[in-house]
Structure I
Amino acid sequence: MAYRRKKAVFKACTKCKALVSLEASKCPICGNESFTENWSGMIIVVDPEKSKLAKSLGITKPGKYAIRLGG
């Protein structure tokens, strides 16, 4: 059975890995203007101060983030 990749719903900031809409031109987290649609895994951070995972990933603001950029 052939694998078909679903159409991207988000693109990821190449600097902070924040996930934003495909229409966004600037990252709301860091202000970067470079994005990729080639990302995998997602973490949603609600309270970065209490999240050990957010701290280990260097996430300081609430939001949706890609776990990995690239294939």
Structure II
Amino acid sequence: MEADLKSLEEKITKLISLCSNLREENIQLRDDLSQAQQVTDALKTNMLQASNKLEGLLESMPPSSESLGIES
């Protein structure tokens, strides 16, 4: 009986330790996800700005001779 109780105590101690480790890992993963989301949002913003600039540049360019149907 004593051995069974000792074995159960050890298993419960391991379970508590595992739960604690998983909780800490979960917190770290949430932090990592939050940071990744911030980076993703910044990249999306940069891509939108670059796209808008490119569209502006394309609109301001004079038409090429190809689009006018002129052969060289």
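Bear in mind that the values in this text are calculations on the coordinates, not laboratory data. Everything quoted here is computed from the prediction, not taken from an experiment. Cβ atoms are built from the backbone, for glycine too; each structure is taken alone.
State the single structure among I, II that was used to calculate FRET efficiency 1/(1 + (r/R0)^6) of positions 19 and 59 (r between Cβ atoms, R0 = 35 Å, to 0.05), giving 1.00.
Clearly, the read-out refers to I.
Determine which structure produced the value -31500 for helix-only ellipticity at 222 nm (-39500 (n - 2.57) for each DSSP H run of 4 or more, over all residues; to 500), calculated from the coordinates; the candidates are I, II.
Working: I: -2000; II: -31500.
Computing helix-only ellipticity at 222 nm (-39500 (n - 2.57) for each DSSP H run of 4 or more, over all residues; to 500) on every structure in I, II gives -31500 only for II.
When mean count of other Cβ atoms within 10 Å over residues 11-18 is computed for each of I, II, which one produces 21.4? Walk me through the numbers before you get to the answer.
Details: I: 21.4; II: 10.0.
Label of the originating structure: I.
Work out which structure the value 57 belongs to, where percent of Cα pairs over 14 Å apart was derived from one of I, II.
This value belongs to structure I.
Given a value of 1.5 for distance in nm of label points 7 Å out along Cα→Cβ at positions 27 and 51, calculated from one of I, II, which structure does it belong to? Show your work: numbers first, answer last.
Working: I: 1.5; II: 3.9.
Corresponding structure: I.
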